[in-house]
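What follows are several structures.
Where a number appears in this text, it was derived from the coordinates with a stated rule and is not lab data. Note that the structure is a prediction, hence the values are computed from the model and not measured. Cβ atoms are built from the backbone, for glycine too; each structure is taken alone.
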Structure I
Amino acid sequence: MPKDEGQPDFALIYRGDAQVTPRMAAHLWSAALFLADTYRDGDQLDLLRQEVPPVARRLTDDAWMRRFVSCFDALARRLASGDFPSEQLASCTAEEMALHLVIDLAEDFVSDGTFPMQDQLPAYGEADTDFEWAREVLFRDHDVLMLFNASLDGIEDDSNEISAEFRFANLHPRDWFVTFSDQLSL
């Protein structure tokens, strides 16, 4: 199958010692674009809202959700360029949550054969579909997932003892779009 005209040259971008293989990058890029396209028009925001932690569901409006949708585009752009340091694909908490959704969807699409266009890319065996590895290397941490744990209710509050002790950053939905301080120098 010929390369999709809009698809970046993942074989070139992710050659050598890249953290993810060209096919993995293409899977993630395709999933990010799919999610952005699905939710961009705003008709499906309530469905997307169900995918974020309960605290975000309660505290966000449609404008916040549209801003969250733009995180899928930001991730797709970085994946298309390969221009991001290890463990820093996401530049803020919202992008980390979006990246979790991207990886989950890419994994689903690979398992059901939705990504045949990736067949023309070099194969790296199991690494092409090792989504646990992607979860390991593309995140600085998984703190945002704690917001799904009802027993940690309130962890998003900076004054929470646990949050203060472990120095969790930007877990409250109002802070999800604040760029991580180490990203400012990139």
Structure II
Amino acid sequence: MLRKLAIAFVLLVFASIAVAQNGSASGEAPSKEGVIKFLEVTQARSRILQMFDGMARQARLGADQAFREKVPDATPEQIARVEQIAESLFKEFSPDEMIDALVPIYQKHFSKADLDAMLVFYASPAGQKVLKEMPAILAESMEVGGEMGRRKTAAINQKIEQQIAEMIREEQNRREK
């Protein structure tokens, strides 16, 4: 589940701070300073921190649910410990490290002209609205995605268990003959 959350996180970070474009950029690549300026204008650091918080929240909920399924009579102390463990996993994530990792990706996919145009957009009223509304959109998306992930995982696990049970029955029938 944490791997799925990490993948969702990376996808949402890119969706939240840039206009998607296909293919590599043509023209001069933006400088590291230019990309960092763009990430500052788009408030990437606060978005990344919000993502980490959302991921930690979803991990805590998932761990809580999984633990309660395995230990239905769990004590409040046990639940608190599980939540603490899940939340601590995301303390190692650094927004600076993520920003440093994003710079070469932006340089690969956007030209200096692309980045300049995106800066104009994000300075516009529409761009500012996108930036203002994105945290709520991402928070709601994380909640919906987490719930979908839990439902899908439960359904997949049930199918696997059914298929394994069927295989066991088939093997038992084969041995009885």
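Where does the value 73, 45, 27 come from, among I, II, when Cα extents along the principal axes in Å is the thing being computed?
Label of the originating structure: II.
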Structure from which 0.45 was derived, FRET efficiency 1/(1 + (r/R0)^6) of positions 91 and 155 (r between Cβ atoms, R0 = 30 Å, to 0.05), options I, II
II
Consider the structures I, II: one of them gives -13500 for helix-only ellipticity at 222 nm (-39500 (n - 2.57) for each DSSP H run of 4 or more, over all residues; to 500) as calculated from the coordinates. Say which.
I
Test item: mean count of other Cβ atoms within 10 Å over residues 75-82 calculated as 20.1, pick one of I, II
I
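Can you tell which of I, II yields 28 when relative contact order in percent (Cα under 8 Å, 6 or more apart) is derived from it?
Considering all the candidates, the number was obtained from I.
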Once mean count of other Cβ atoms within 10 Å over residues 51-58 is calculated for every structure in I, II, which label goes with the largest value?
II
